[in-house]
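These are the structures in question, set out in turn.
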Structure I
Amino acid sequence: MLVQKAIRDLIIGKKNFIESHGEYKQVMLSGQYALIGILLCLLYSFINIIQTQYESSTSLLVFGIVIGILIWSIILHRQGKHCRANYFLLPTMNIAVYLFASSESPKTGTFIFFISTSISAFAVFNYRRRLLSILFAVFTYVLFILAYFVDFSILPKRNYSDDILLFNVVVNFTAALPVSVMAIYLMISLNHYSALQLVSNNRLLTKTNEELDRFVYSTSHDLRAPLASVLGLIDIAGKSSSAEEVTRYLGMMKERVHSLDKFIKDITDYSRNNRLDIQREIINLHQLSTEIWETLKFAPEAQHIKFVVDIPEHIEVQADKGRLVTIMSNLISNAIRYHDHKKEEKFIKLRHQINGKGFYLRIEDNGQGIAPEYQNKVFEMFFRANEKSKGSGLGLYIVKETISKLSGTIRLESTPGQGSTFVIKIPY
């Protein structure tokens with residue numbers, strides 16, 4: 001895994017990210033071709049230097065130019081100019097193969113690379129650029145004809161002994177085979193991924209339709225209930241002659257309006273999570289946690305809760321900031337809302353852990369806790385553990401759906417009377 005990550009960082013850049021799965025695979029393949037080409041040029045340069053009986057200075061110059069262009073193609077990938085990188089990569093590979101095929105006997109097996117480069121053209125370009133793949137394949141075929149049917153060579157002609165011929169055949173085949181297999185495997189894996197995505201999308205569509213029915217029914221009820229309550233309180237307050245009672249009724253109305261506002265915010269978060277694409281960026285976890293607490297700490301219920309961010313100030317992660325804010329805000333809000341009034345020292349603690357695959361967040365409190373029979377249900381849409389629950393029943397459902405959108409997971413650890421801990425895993 002460390003080698004894969006090192007190659008990924010070398011080709012794309014440590015802080016760069018490619019959203020599309022297919023494009024990411026194609027860029028990685030293109031970069032790996034460039035690295036293989038560089039290694040082959042270095043190998044053949046070494047062989048040319050050893051074989052002093054042949055003129056090697058021109059060959060070494062060609063190898064140097066090819067290596068320089070291949071390095072440039074990797075630099076373009078790191079700059080996000082992936083298509084332009086292929087414009088340098090494919091012609092360079094083809095011309096390099098032509099130069100050496102035209103100066104050697106067909107018995108060396110150099111022509112095998114013509115097959116590899118033509119297959120590569122179809123692997124590194126997507127379907128929208130299929131015409132480019134066809135043009136590069138035609139270009140490869142033209143160079144093949146020129147190399148073996150036209151008596152012309154820029155490099156000095158080389159006549160190898162039988163042993164050297166056999167060595168070249170083995171080296172060329174050993175290098176060309178994995179290059180071709182990598183290209184074909186990529187195309188097969190992308191087709192498999194598309195099939196899995198289709199199955200997943202069908203399941204998601206079925207799930208969405210079922211939840212939409214529940215959503216419309218429950219939403220209409222939960223939107224009407226606070227409004228009906230406010231209208232009733234207005235009517236009662238209008239008939240009351242006591243200023244103290246009117247003040248109490250106004251407080252109750254304010255509470256209903258806040259409840260309605262929170263519910264509308266939950267609906268907005270739910271809609272935004274389903275509608276917007278993932279936008280990954282570098283996020284300082286300590287700073288983000290502090291900013292979220294600053295927006296929540298003035299709530300009356302949060303006044304006596306100690307908020308502990310056990311995350312070093314320099315820790316940075318890669319994630320969708322908007323969605324991460326939604327996840328953390330909902331979980332911290334729940335920890336505030338369901339704290340234990342009986343405890344003198346109330347706290348909410350944030351911890352983290354990072355590995356090569358992603359990062360973990362632990363949001364822990366010493367609040368009321370959740371009964372075991374409800375722990376598998378709290379992430380369901382509109383689920384309330386009891387009638388006294390203050391939330392809309394959407395908060396934890398939105399958290400679960402948002403984490404799923406990021407391909408992450410969430411786990412609940414809770415003991416009634418002791419508190420709850422939510423463990424979130426977000427992959428890179």
Structure II
Amino acid sequence: MHVSVVGAGYVGLVVGTCLAESGNQVICMDVDEGKIQELKTGGVPIYEPGLAELIERNTGEDRLRFTTNLEEAVQNSLLIFVAVGTPSNDDGSVDLSAVLEVAAGIGRTMNDYKIIINKSTVPVGTAEEVRRVVAQCTDYGFDVVSNPEFLKEGKAIDDFMRPDRVIIGTDNPRVATIMKELYAPFVRTEKPIIIMDPPSAEMTKYAANALLAAKISFMNEMANLCERLGADVEKVRKGIGADKRIGYQFLFPGVGYGGSCFPKDVKALVSTAREHGYDMRIVKAVVRVNQDQREIFFKKIYDHFEGELSDKRIAVWGLSFKPGTDDMREAPSITIINRLLEHGAEVRAHDPRANGTARGAFEDQISYFDDYYAALEGTDALAVITEWPEFRNPDFERMKVLMRTPIVFDGRNIYNPEKLRKMGFIYHGIGRP
């Protein structure tokens with residue numbers, strides 16, 4: 001099939017590249033000339049494991065190309081995916097200006113019937129709004145589909161190639177058939193393609209993310225209570241996760257969720273409900289608990305040093321909001337590091353991928369290290385904020401030699417407290433006595 005993807009960000013690049021990998025002819029379009037030029041010359045503007053190799057192969061075999069020309073993308077495609085940003089407004093509502101601008105552009109440049117597919121995360125009713133905008137700009141026939149993405153950064157290629165399910169929001173049976181054909185190569189293991197109306201498809205994305213975020217905030221609440229009662233949340237987690245109705249996924253306490261999806265989508269769901277006269281009490285609590293968790297972790301450091309941080313050197317391992325990505329949008333590290341800086345601490349940071357991204361957030365307020373052991377030199381404590389695999393089994397004896405005082409604040413509970421304490425470390429975890 002001939003496909004175009006408007007928006008070459010985290011979602012758009014993965015979608016376009018994976019569709020090309022399954023044999024489609026794909027054009028990725030973006031207004032950012034620098035980004036498109038980088039892609040044309042073999043670069044990749046984001047880090048996503050496996051993406052660079054797939055882009056190289058599919059551009060080399062002429063299935064994938066890049067442009068800044070929307071007309072070129074639209075007129076050479078039957079299927080047009082919209083994968084542009086939908087950031088939050090100050091009140092938590094969604095800024096749809098980019099989506100609607102693209103919709104109008106598609107309408108103005110259409111040369112035949114098109115299927116316009118909303119891949120961006122958008123509020124219920126957006127498909128109808130896109131339909132209205134396009135209809136004002138063209139006399140050609142078209143259909144609008146809601147096809148929400150369920151891609152986890154760091155595992156996005158695998159999520160697209162081997163989805164748990166594919167959600168297709170359309171009221172047109174012919175369009176549903178075309179979309180099923182497009183996704184057929186990715187569901188050969190009998191994972192479902194679920195056809196529903198567009199509003200339900202739009203709602204499905206928000207409901208899924210809100211529920212996953214709620215699991216994270218729930219476990220953080222349990223961890224905070226465990227600390228006060230002398231219970232170990234890691235043992236509690238294993239006990240409840242063994243119940244097949246609950247499971248272990250997203251059941252890890254820590255410093256809170258971040259990224260481009262959960263924070264934005266949960267707030268958007270609250271805002272949508274408010275606009276329709278409903279107060280989402282549980283979802284609002286999820287947001288509050290998540291924000292509080294970052295402060296709770298900082299307070300562990302603050303309390304240990306009795307509020308005297310002005311002469312303290314703190315190492316931070318992990319800056320991205322999760323392992324496997326360089327994305328720092330809504331990352332807990334930003335809140336925690338800013339609080340350390342406000343109290344005069346010196347911060348020495350390392351992240352396997354996000355050091356460059358972090359410079360945009362902190363500039364020269366902190367020191368950046370390419371080696372995580374080097375970041376420990378002469379430090380009064382280590383704060384582990386992102387659970388990158390290489391942090392899980394470090395050389396603790398080497399750490400003790402490098403650090404001024406062997407204190408670990410484990411924001412992801414990746415270490416064994418008894419082991420560290422026997423080795424002479426002072427250990428602070430999340431929800432552990």
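Values quoted throughout were computed directly from the atomic coordinates according to the rules given, and no laboratory measurement underlies them. Predicted model, so just to flag it, every value in this text is computed and none were measured. Cβ atoms are built from the backbone, for glycine too; each structure is taken alone.
Starting from the value -13500: which structure in I, II was helix-only ellipticity at 222 nm (-39500 (n - 2.57) for each DSSP H run of 4 or more, over all residues; to 500) calculated from?
II
On mean count of other Cβ atoms within 10 Å over residues 8-15, which of the structures labelled I, II is highest?
Between I, II, the highest calculated value is found for II.
For Cα Rg over 2.2 N^0.38 Å, which of the structures I, II scores highest?
Largest value of Cα Rg over 2.2 N^0.38 Å: I.
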